[in-house]
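Listed after this line are the structures, all set down as structure tokens.
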Structure I
Amino acid sequence: MSQDQTQTIYQGKIVSLEVQEGKWEVVRHAHAVAILALRNGKMLCVRQLRRAVGAHTLEVPAGLIDDGETPEDAANRELSEETNLQGDMTLLTRFYSSPGFCDELLYVFLAENLRDAPGTPDEDEDLTIEWHDPHDVLSALRDGRELGSASTIAATLFAVQHLQQSQEQRRA
């Protein structure tokens with residue numbers, strides 16, 4: 001292989017693996033969304049088995065963006081599929097999950113004005129829905145009592161900041 005070539009050595013359903021310039025391994029992964037849903041000072045979390053790490057993780061609702069779908073549409077779809085809720089979505093941030101080897105771009109949304117919405121989890125998803133105080137989640141992530149994704153950490157930090165700003169506005 002010449003130095004300017006890219007070779008795909010694996011092509012799966014949601015990831016592919018390339019070798020670039022004969023040495024750089026790059027994972028191509030579908031972009032994804034994560035949703036921070038807040039209600040009465042609590043953040044919505046899902047607990048599920050993540051086979052890649054062999055553990056149940058505490059995460060915010062999340063999922064892949066389907067072909068032809070906007071990130072906002074994907075966020076509402078994933079929220080309804082996983083929790084039977086929808087909300088008014090505001091983009092908080094976007095980031096690469098691990099840019100050293102993967103091109104996955106993750107969009108984090110705040111869902112407000114939550115309302116019931118029909119939804120069915122994917123057949124292979126076994127989720128437990130939990131509502132937690134964001135400060136407790138942050139503490140548990142910090143000291144290792146809970147393990148979660150980077151999107152969960154980002155969403156939790158935004159939740160803590162959002163609640164602090166709300167408290168300051170009520171005091172003013």
Structure II
Amino acid sequence: MRLSKREVTDIAKLREILEACKTVRIACVDDQGLFIVPMSFGFELDDETRHLSLWLHSAGEGRKAAAWKSAGDAGRPVAIEMDIEDGVISGEHACDYSFAYRSIMGTGTLRPVTSGEDKVYGLDLIMEHLAPDAPTAYGPGIIDRTHVWRIDVDEFTGKARTHI
């Protein structure tokens with residue numbers, strides 16, 4: 001990281017960023033080239049080991065699903081990015097303007113979740129993150145039809161630019 005003063009290393013601050021972010025962007029490569037997709041997510045963060053897992057769900061067809069299956073089968077890494085926009089930092093001149101933000105970026109290994117029990121666990125984490133007061137009942141056949149993915153984030157960094 002070029003500006004170490006912007007690096008976020010405190011685990012409580014990293015958790016705050018994860019909790020505030022509602023979208024993660026996931027980049028990977030397939031036969032057509034590079035692509036990036038925004039996704040809702042749930043997460044687990046171990047404060048001691050700093051291990052981060054992101055949980056996602058999607059349809060089982062399409063470019064994303066095929067690329068993710070291929071990446072998971074081959075053990076190819078994916079990249080993640082999430083951010084919070086905290087507003088414009090004004091200045092005296094145009095080049096003095098900037099933007100306040102908090103972000104997390106990293107790489108990890110994406111794997112399909114196949115067990116029904118693990119799918120429910122992942123879906124519950126997603127619901128807890130996005131809509132903590134919403135019910136988490138799943139209708140008949142939903143779990144079998146839903147594709148759930150987990151990214152074990154091998155490395156990640158946090159960064160913040162404040163208004164000051």
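Bear in mind that the values in this text are calculations on the coordinates, not laboratory data. For clarity, every value in this text was computed on a predicted model and none was experimentally measured. Cβ atoms are built from the backbone, for glycine too; each structure is taken alone.
Of the structures I, II, report the one carrying the highest value of relative contact order in percent (Cα under 8 Å, 6 or more apart). Max of relative contact order in percent (Cα under 8 Å, 6 or more apart): II.
Can you tell which of I, II yields 0.25 when FRET efficiency 1/(1 + (r/R0)^6) of positions 8 and 112 (r between Cβ atoms, R0 = 35 Å, to 0.05) is derived from it? Working through the options, I get structure I.
Highest-scoring entry among I, II, by mean count of other Cβ atoms within 10 Å over residues 104-111, is I.
Sorting I, II by distance in nm of label points 7 Å out along Cα→Cβ at positions 72 and 96 from high to low puts II first, with the largest value. Each of structures I, II was scored by FRET efficiency 1/(1 + (r/R0)^6) of positions 120 and 144 (r between Cβ atoms, R0 = 41 Å, to 0.05); the highest score is held by II.
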